[in-house]
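I've put the structures underneath this note.
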Structure I
Amino acid sequence: MNAIIETRALSKRYAAPRRAGQPGGRLAVNELNLAIEPGAVFGFVGPNGAGKTTTMRILTTLLQPTAGEAWVAGHSILRDPRGVRRVVGFMPDFFGVYDDMKVHEYLDFFADCYGIAARQRRSMVEDLLTLVDLSHRADDMVDSLSRGMKQRLCLARTLVHDPTVLILDEPAAGLDPRARIDIRELLRELRTMGKTVLFSSHILLEVADICTHIGVIEAGSLVASGTMDEMQRFLRPIRVIRVRLTKPWNTAQETLFGKPGVSNVRPAVQNGPEPITEFLFDLEGGDEDLCALLTDLVQGGAGVITCSEEKGNLEDVFLQITQGIVS
C-alpha cells in the first residue's frame, strides 16, 4: 500500500543566533524517513524538543526543510505546496480563536476562507458542530467556551474543507481528563470517517489508547516505528504468559518444568489466605508452542480457566528505545 504521508531524509537546521557563537546551528530534524499508510492513526511520540512540531510544520508547508523531501497524499511539499494545503487539516499546539465571534460564525468564516459557497456552509457548519458535540453552543460567543470546547472547535475548523489528512500537534495538551477523553473519542470517529491522522503527544498512555501505529522521535531522528503489537514484540521477544487455574498454581509447575522455551515460572501476586491459582511464565516461542503447552496443562489436570499474554505499555517501549536498549 502506498504511503499517504512520506518523508525521505527530511532535515531541518535552525541557524544559530549571531550572539550565540554556534556556527552549526541547531539540528531539529535529522534525515527523517517516515511512511504512514492511508487510514492510520499515527502517534508521533517524543519528549519536548525532539522535533515533532518542526516535522509537522514542514509537512504542512509552514516551514521549509533544510534538506530532504516529503509528500502528503501524493503532493510534494516543495513542488506543490498548494496541493498539500488542499488535502491537509492542521491543528497547531497553540492556536488563536476570534473571541468576538459566535461559534457558528467562527466556522462559517473559515469555510468562506476556503471558498465554500454560502448555500453549502450552513449545513456543513451544523454537521461539524454535531461531530464535535458543540451544537448546543452554536450561538454562544467563542470566548465563553472552556479550553476543551475551544480545542474541539479548533478541530472542527481543521475539517471545514474536508481534508484527507489531519495533522494535529498535541491536540490534548492542557486539557482536563474529561476533555482528553472527548478528544480521543473524536480521533476514533475521524478514523471511522476514513481520515488519516498524524498527531503528536508526550502523554504516552493517550497515544497507546487510540493509535494504530506509533513513531518514536528522539533528538530529531526517528528511532522506531510500527504498529503497537510490532513495537512490543520487537522490544519483548520473550513473551510473558498469564494462566489462571481451578487448582493451586504449583500443580502446573511439574508439567511445564523442562519444556523447551519455558522459563521463570512464578506465581502471580495474590492477596488473601486462599491458595494462589494464577501464575506467569516466560515463553520464547510462537502461538503453536503456546498451544502445545496449554494442551499439556489441560491433559495434566491443571484445570486451565484462562490464558493471556501480558502486554508491555508504551512507557516501557519509549524508555527502552530512548535509553538506547534498542539501537
Structure II
Amino acid sequence: MDRFLCIEAFVRVAETQSFATAARQLGVTPSVITSRIKQLEKHVQVALFHRSTRKVALSETAKEFFEECVALLAQVDSLTDRMRQTQDTPMGSLCLQVLPGFALGPFARALREFSLEYPHISLDVTVSDQTLNPIDEGYDVALQIFPPGAEVLIERRLFTVRRVFCASPQYLKARGVPMRPTELLKHDICLYSAYPTRNRWVFHRGDEEVSIELPARVQSNSVHLLRDLARIGGGITCLPTLVCSEDLVSGALTPLLTDYELPALELLAIYPVTHRGTVKVKLFVEFIRKRFSGLPEWDRALQTVAGFAPKAEVNN
C-alpha cells in the first residue's frame, strides 16, 4: 500500500465528490481510485465515504481525517516546491480559468510580465465567465467575481471591479440623458445576464438609496458584446470600467449617473485548500494582486473623465 497515493486519492474524491472525476484529474482509472480508497479504509479501519448512486460524501468520522490529510498534502507540495527552488527556479504547469472581461485586455500584459519573471512556469489559460469550482474542473486557480461557496476553497481578493452605466453620445442625443436611476426605465437597456441580483439594481447617493427593477431589452453573458452594442447606439448598458475605460476616455461612450454609486464587485483568486502552500500558485496570486494594487491602470485613466474619478482602495 502506497499511503501517499491513497491519501491523495482520498482527498481528491472528497473534494470532487466523485470517484470518476478524481480519477480523471489524477490520470488513473476509476478502479485504481476505488482500490486506493479501499486500502486506506482498511488501514484506518473506518468507512471514509457514504456512497450513493448520485454522489459521494465524507462520513462523519472522516471529516477531521480529511482536514489533516489536506494539510499533509499541502505540506508535501510546499516542501517539493522549496526543494525545486533550491536546485533551480519555480517550475511546473499552472492551469487557470479567467473571466473574459479581465482576460481580453489587461491580463495579457500581466501574463507576459509573469512569464518573463518566471520562465519555467508554463500557463494553460481557459477564458470563461462561468462560476465554477476549480477543483471540479482541475484548475489550479480561477479568477472569478462570484465565489462558488465551497468549504475546500480559498478566496483571495485581488482588486475592486467598478461598474458604470454608459451609452454612446449618438444614443443620448436621440433619447435624452437620464439624470436619475428611475429614468433608466424609459430607455433601451442592455445588461450582463450573470449578475446574481438579476434585474434588481440598487443605487446610492449620500443617504439616498434607490432600488429598481430594471428590465433588459438585450441580455448577454458577454460584456464585450454589450460594450460594442452601446458604442453603435444600441442602448444604455452597465459595464465594468476595466472593459470600457478606453471608450469613456475617448468619448465613444459617455458615463451616466456618476453621482450615484453602484455596489462594487471584487475579482477573486479562488483555489483549492490543498494548493495553499504550492509555490507556483502563491507566486501567481501575489503577482496579480500586486500588479493591480491600488487604483488599477484602467481606473487611473478615468481621472481625466469629467465627473467620474474612481478612488484608490488598499488591497488586503
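No value in this document is a laboratory result; all are computed from the given coordinates. The model shown is predicted, which means the values in this text are computed figures rather than measured ones. Cβ atoms are built from the backbone, for glycine too; each structure is taken alone.
Observations
- Highest-scoring label, criterion being volume of the Cα convex hull per residue in Å³, among I, II: I
- Origin of the derived value -12000 (helix-only ellipticity at 222 nm (-39500 (n - 2.57) for each DSSP H run of 4 or more, over all residues; to 500); candidates I, II): II
- Read-out distance in nm of label points 7 Å out along Cα→Cβ at positions 91 and 227, computed value 3.8, structure in I, II: II
- Label whose coordinates, when Rg/Rh (Cα atoms, Kirkwood Rh), for residues 195-282 alone is calculated, return 1.16 (choices I, II): I
- Structure (I, II) behind the derived value 1.00 of FRET efficiency 1/(1 + (r/R0)^6) of positions 163 and 291 (r between Cβ atoms, R0 = 41 Å, to 0.05): II
- Given 20.4, 66 for Rg and Dmax of the Cα atoms in Å, for residues 75-258 alone, calculated: source structure among I, II: II
- Each of the structures I, II was assessed by mean count of other Cβ atoms within 10 Å over residues 99-106; the largest value belongs to II.
- With respect to mean count of other Cβ atoms within 10 Å over residues 139-146, the largest value across structures I, II is given by II.
- Calculated for structures I, II, distance in nm of label points 7 Å out along Cα→Cβ at positions 35 and 67 is largest in II.
- Here distance in nm of label points 7 Å out along Cα→Cβ at positions 147 and 267 is compared for structures I, II. The highest value is that of I.
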